[in-house]
Structure I
Amino acid sequence: MTTTALSANTFHDNLRALAAAQKPAHNTAAYSRLVNRPLGRVVAAYGHLVGLTPNQATAISAALSGAALLVLPLHAPTWWLGLVVSLLLASGYVMDSVDGQLARLRGGGSRAGEWADHTVDCFKTATLHLVVLISWYRFSDVRGWWLLVPLGFEVVAIVTYFGLILMPTLRRPAAPDAGVRQAENPLRKYALLPMDYGAICWLFVLLGWAEGFRWAYLAVFVCNAAALALALRKWWRELRVLDVASLAASAP
């Protein structure tokens, strides 16, 4: 994160400064765009007043998410456990937005901070569906092919995360019209909700209703698997076009 320092002296100054320096919302899902970022902006505006640093926000995000990921496989599912897990995961996601917004208010982040942020995200991605698998195995009669669902979701989540992190680095050398964005369908942000980590956080409110949670979880997995298949096809084609352009540019 290497943004210009913003002058912000009061809570409302901070909010206005952050509103003017948001990352593009293009192609982001509704929950992240309409709920998580605005909440993160409010928390960051206050956190900046009390001296909260981006790295401290990342640590809080890790602690909140980690608490949810620990309690889920250790306690039998109940309605209140589902609420607690969802609140912890969603709060951790808010703090994941706060660290970047604090960096903007403080004039830019650091490579170490960005590494910590992505590492925490990677831990969450690599753990969430494993703890669902453990919970099902320990506390339910779910067996057979159902146990393959969280394993499949785990693979899809990791490959998706890897692609989202890697693609910007592969595009960077040869993206001549990177600043040109196509018009976005107004319904797109809602269609992306099943792939939105924030929306997945709230899926756990169904935890006490075992059958409802299981089928909702399966539906979200299918949506994410389909989205990954489309993304892989798109990324491959995009990179092939860049390869052809690079070869043409280097030809004598």
Structure II
Amino acid sequence: MDITSLQNQRIKHIVKLRDDKKTRLTEGLMLVEGLDEIQLALATGYKPQTLLSSPELVSRPLSGNAAETLTVSRGVFEKISYRENPDGWMALFPIPHINLTSLKLSETPLIIIAESIEKPGNLGAMLRTADAAGVDAVLLCDPRVDTWNPNVVRASRGAVFSVPVLEVDNASALEWLKGRGMRVFAATPSADVLYSAVDLRGPTAIAIGTEAVGLSEFWMSNAQMKVKIPMMGKVNSLNVSVSTALIVYEALRQRGVTH
């Protein structure tokens, strides 16, 4: 057992990485906990700087290389864990760095513009949808949540590694989209047209805002079309991740995606 003390400096450093955004960004490192999430990161070509395990908690093996491997006691792992029932696996990964100029797109791109998303759970669920639907990229405009927050990683089930995620300002995102001939559809309850009544078969970007205030005037005025999801109840908004999934899968339906 490499580490058994809760006061070990390496353990204190990992806790700081878990809890402090500034430390993560300064060091360019993020925590990924859970066998499935780590395996997805490995499968998409990312290599951990450090791989930690607790033999007392581990029930399934993990195959993969890391620059450093450490074993820790159950008590130490429970201190660094951010899950209720940890499976004994955690890794420190370099934060992925992707920019607009290097982003590779499919022949008919489908992009999600997520503006001012505030909750890790919502962003994580949006990334899971993006992964499942084969979305080309998620552009985070004016983000209110740290993309590399461990709770985003957990909620995304590791999709932060399988989907290109870029933090970019509104103006740069719009310029890039225009340069690639993409139509921007703004999702808003104030629209007159249903999302299922528009043509989403061409290069498409779907702009989604917060549940509280929706999209900013920037995207409302620069979108080629505003679309809405029908609401027949008394609640005035859907969860932002649910709204994203509905429109993204409508695009797939129109494109004839069957697998």
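Rule-based calculations on the coordinates, nothing more; no lab input. Note that the coordinates shown come from a computational prediction; the quantities given were computed from them, not determined experimentally. Cβ atoms are built from the backbone, for glycine too; each structure is taken alone.
Computing helix-only ellipticity at 222 nm (-39500 (n - 2.57) for each DSSP H run of 4 or more, over all residues; to 500) across structures I, II gives -10000 for structure II. Given that mean count of other Cβ atoms within 10 Å over residues 93-100, derived from a single structure, equals 25.0, which label among I, II identifies that structure? Considering all the candidates, the number was obtained from I. Here relative contact order in percent (Cα under 8 Å, 6 or more apart) has been calculated and equals 18, so which of I, II was it run on? Clearly, the read-out refers to II. Taking distance in nm of label points 7 Å out along Cα→Cβ at positions 109 and 157 as the measure, the highest value among I, II is held by II.
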